[in-house]
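Just so you know, all these numbers are worked out from the coordinates, no wet-lab data involved. Computed from a prediction, not measured in an experiment: that's the story for all the values here. Cβ atoms are built from the backbone, for glycine too; each structure is taken alone.
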Structure P
């Protein structure tokens, strides 16, 4: 038994009813911001499973803005369970003497949490008929939790919409990377803030992929790690954000339902009317928020402690969120660059760079994945997909950067001799200090071309890329 497993066993011996021994500890593939483990325990009533959530490396992370701490996450789950929200029972919150870092152990529940399966699998067809409505009702229950009685008002950060936009904007700026669409979206949000919203508990990550279901109902609401006190419509906008529709664009609520059903469930449970435009603001914010969150994963890869192959891959997903912002607030014409590698016969090197990349990708996707399972299998798929990004970058990256420089030079004629990095910084600094208007000549066309072509490199199968092409009349 490893030292880590021994420490887990010592905790379970003290807190698991009827404990007789620790059978296994398995780290699961999901959870990019927190570690999740399946614990199998022998008890006097047979084998029992628990789940353990732990900060990466056991060290609390500030990667995500407003993280309340895993002890507060446990309190949130307990408070939600008390008002009827489907939740697992929390067994124990880890303490410093346990020497396992920040985290907690909870009841293991069986169910499906993979968003793509919930949105698409035939076995969940009947559930999908009412799942958006059910989510609306559950969100209303969450928003009605008494913050004072539970003590959550003393443990959670209150965030007003304006402060939330600035908070994420400030976080992004610490990464020292000029991403003009993020700055543009921040400005748009600040100019379109909701008027006098309510203030309630906000789950802040309620989406397809963070609800566990069976074929008839929601089994559990997962991942409370970014909860705060603020505008409850944030939750309704987030579950509608395109990143969490898993390719089912015609069903805006998580890829499984309609806006109207979500709103009806919320209204019937809460007795309050939902303003669709208010929700749309938070849908735009959702893509902006996740664009910054993805960059945070890349930054976390650089700074540790959990430097997995998954983090930089998620970092590249920022372009997906940025293209969703384009589609929501500045759709229009765009010229898409071809990212297909040339055939080997057209190149003089043998093997070509692309052949080398493909050989490694295929080794990961075919040989390694065939011989592995669990987390290693998942990471092998991620690694292979990252090589495909490199392949497309090699083909189209130079052309994209050249076009960017041309458009930015036209916008800043006084900076004709500056390189692309300096030109981008000119733009983002102008957006940040307000000296560049959101309707400035050439700005929206530049953003569309830069963002749409970047996501064409990073993930050409993403639905936001296809939507952008359709908006431009290309498909």
Structure Q
């Protein structure tokens, strides 16, 4: 398999596709290559949108790839646009890897539609934040599989999750690839098993595209670090134990979802799980390991102060907005959860930093930047949902238009101000979609090839 030759064929995508465009392409591919590709509807979203899975090839083992596991993460869907065409036309690749491929381009079509406001650009921090949507935990396809662990019992899979469950029970995949991405920083991976060859190969895939590794603060401090930017897959039991130990409280109130797709697939049989996190925006500090004058602990404690101040600004806006939206409205559910869990989450991270000896060391430039700027940006995204939710609420309550206009204006001003501050302290580059797609593509091909080589 000549991976570079395959990567050279990735188109220079300029924008992200909509859900409707992806559906049309999937149906057209099956019609164009009926001897290799078939498409089937495995279920419907909560809003009644069909969920189409492409089946490509006839290998001896099954692989399942899921795009848009969170609806603000369309990079993977673009990778699947290319991969499905490549698999359909490249018999040598299909034969060499030996998988039957089951591909779902978008696991949450309803949520993806709420993000389409930024899919055509401009690709700026402000435009991304202003049109951002990410569902509450119990509305996320990736994290709503059944689970019983200590006091956490989750048995309310979404219709989308139930459709994926039926498929995984049927195909029992040997390889599951969940295509995630972050807002900015660098590339990083979660894997379910530390295979030495992959620990070497995956970072090189990012390097070949000029994308830095994310060497700042890890997304989940409780995960084992296998190597630079490669982490143990964070199952829900691991997160439960972390929050329980760091807060001294039952963490059920913080963990509103269930198990992950990888956890569920592993119940069906041996399965290697891969997550490849890619950034929309890069900044130079992501890989800068130069020590700074502040300790890592001091940087974390400063992060807590910054995030608390953000929520001091956002919380009254959310409290004004949420009662004006229907009880099961997507924006309301997401905002109510954010406002409820940020304090115990900050407490857990603060206590981890206070108790862990490694946090006494000087913070690197990457770690300081993550704490002071990158992590607060992820919390700032709640302001975008406040603004979008308030615009929606105006159509439901025209008599409250003046009040809701104020909510929109305050949320919008918060986003503009914080994004301007970020742009003053560093240079952000909106990464070419082709480069992001290429890293995820190479990562998946490397894992598939490794698993193929391990077959008896």
Task: Per FRET efficiency 1/(1 + (r/R0)^6) of positions 119 and 423 (r between Cβ atoms, R0 = 35 Å, to 0.05), the highest-valued of structures P, Q - done: Q
Open item on the list: Comparing distance in nm of label points 7 Å out along Cα→Cβ at positions 319 and 343 across P, Q, which structure shows the greatest value?
Closed with: P
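With mean count of other Cβ atoms within 10 Å over residues 175-182 computed per structure, which member of P, Q shows the largest figure? Can you show the working numbers first?
Values: P: 19.8; Q: 24.8.
Top value of mean count of other Cβ atoms within 10 Å over residues 175-182 goes to structure Q.
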Task: Identity of the structure behind 20 (criterion: relative contact order in percent (Cα under 8 Å, 6 or more apart), calculated), options P, Q - done: Q
Task: Identity of the structure behind -0.81 (criterion: log10 I(q)/I(0) by the Debye sum over Cα atoms at q = 0.10 Å⁻¹, calculated), options P, Q - done: P
Task: Comparison of P, Q by FRET efficiency 1/(1 + (r/R0)^6) of positions 135 and 335 (r between Cβ atoms, R0 = 30 Å, to 0.05) - largest value held by - done: Q
Task: Answer label among P, Q for the case where distance in nm of label points 7 Å out along Cα→Cβ at positions 151 and 247, calculated from the coordinates, equals 4.6 - done: P
- [ ] Can you spot which of P, Q the value 1, 5, 8, 12, 15, 15, 14, 12, 9, 5, 3, 1, 0, 0 was calculated from, given it is P(r) over Cα pairs in 5 Å bins from 0, in percent, for residues 207-438 alone?
- [x] P
